[in-house]
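Have a look at these structures, which come just after this line.
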Structure P
Amino acid sequence: MASDPRYDGGIRLTLHVPMRWGDMDAYGHINNVEVLRILEEARVHAFGPPAGTGLPGVTVDLPIFADLPQDTQALVVEHRVKYLTPLNYRNIPARIQVWISAIKGASFTVAYAIFDPVTGVTCVIAETTLAFFNEASGTLLRISAHKKAELEPMLGEPNFR
């Protein structure tokens with residue numbers, strides 16, 4: 001989004017994730033724990049569910065998780081979240097931008113910005129670092145050249161330095 005000072009021209013996916021009545025706290029804001037669920041929903045909408053989970057659904061923008069080798073899991077290594085202003089409950093979906101902010105040898109980082117769907121104000125910025133893990137061997141896997149090539153067009157500025 002051109003008006004966002006962090007926008008650097010890389011590909012950002014824009015997704016809409018519903019806010020649920022039960023996500024709201026006593027102040028009418030989306031609870032901080034539920035923000036992580038919204039980020040997870042955005043990640044799955046953008047990159048697909050991990051292979052072997054659920055049944056096929058709608059086509060995702062970039063199926064990073066769908067074609068992982070057998071016994072490979074995509075695991076969360078770290079979350080960083082900064083709440084800039086309350087995300088008020090609305091009966092319409094929140095608008096979320098998703099991009100990649102880092103690609104390393106054995107991990108990559110998904111960056112997010114959550115916007116109020118009415119005012120357009122940035123309410124939350126966050127990042128999730130993920131790694132691929134082979135369950136059978138108990139080891140982390142290197143990011144393959146193929147995965148790296150899929151992720152690189154979305155590479156943009158990190159939310160945190």
Structure Q
Amino acid sequence: MDTNDWLTKHAPGFANLSREEREGIAHFAFLWSLFEGRVLNAGGSPEKLVQLAKSMTEQGSVNLALFAGPLEHFRIRYWLDGRPTYLFDGLNFRRGDRRPLVESVLSGQTNSSDDIVSALLLIVYRLRNNLFHGMKWAYGIREQLANFQNANEVLMRVLERHAL
């Protein structure tokens with residue numbers, strides 16, 4: 001049986017996703033797998049992500065202009081009037097996920113390169129966990145295209161700075 005046919009019949013909301021949405025999610029899965037395998041040595045964690053961002057900054061391989069689009073997207077989506085939006089709560093931060101760091105970047109309280117890259121990677125990590133652990137299916141993966149497009153951009157920018 002064709003995978004798309006099966007998912008259309010059995011996965012809630014899949015039939016309502018556009019081709020672009022399906023591709024964005026599929027690309028995210030591929031990019032995360034490549035990123036985790038090649039950059040994180042097959043073991044992603046909030047601590048490793050923060051350490052990676054710090055290392056990239058120390059090596060001078062961070063050009064913040066390349067991350068400006070995703071940073072703006074996530075700031076608009078997750079921060080409003082000096083506080084996190086209800087969508088931010090949907091990221092389902094857990095203890096150890098460095099939520100205060102992400103909030104300080106989204107609010108503009110910190111603009112250091114390593115903090116910005118850390119926050120973006122931590123958001124991507126939460127999107128990854130929510131997708132791969134089923135949280136995104138609770139509402140049929142609606143309204144996620146821009147999230148995955150921006151997450152994909154973050155992953156590609158980091159991957160470009162590492163020898164593949």
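What follows draws every value from the coordinates through simple rules; no lab data is involved. Just so you know, these numbers come straight off a predicted model, no measurement behind them.
Given a computed value of -19000 for helix-only ellipticity at 222 nm (-39500 (n - 2.57) for each DSSP H run of 4 or more, over all residues; to 500), which structure among P, Q does it belong to?
Q
Please state which of the structures P, Q yields 36 when relative contact order in percent (Cα under 8 Å, 6 or more apart) is computed from it.
Among P, Q, the structure yielding 36 for relative contact order in percent (Cα under 8 Å, 6 or more apart) is Q.
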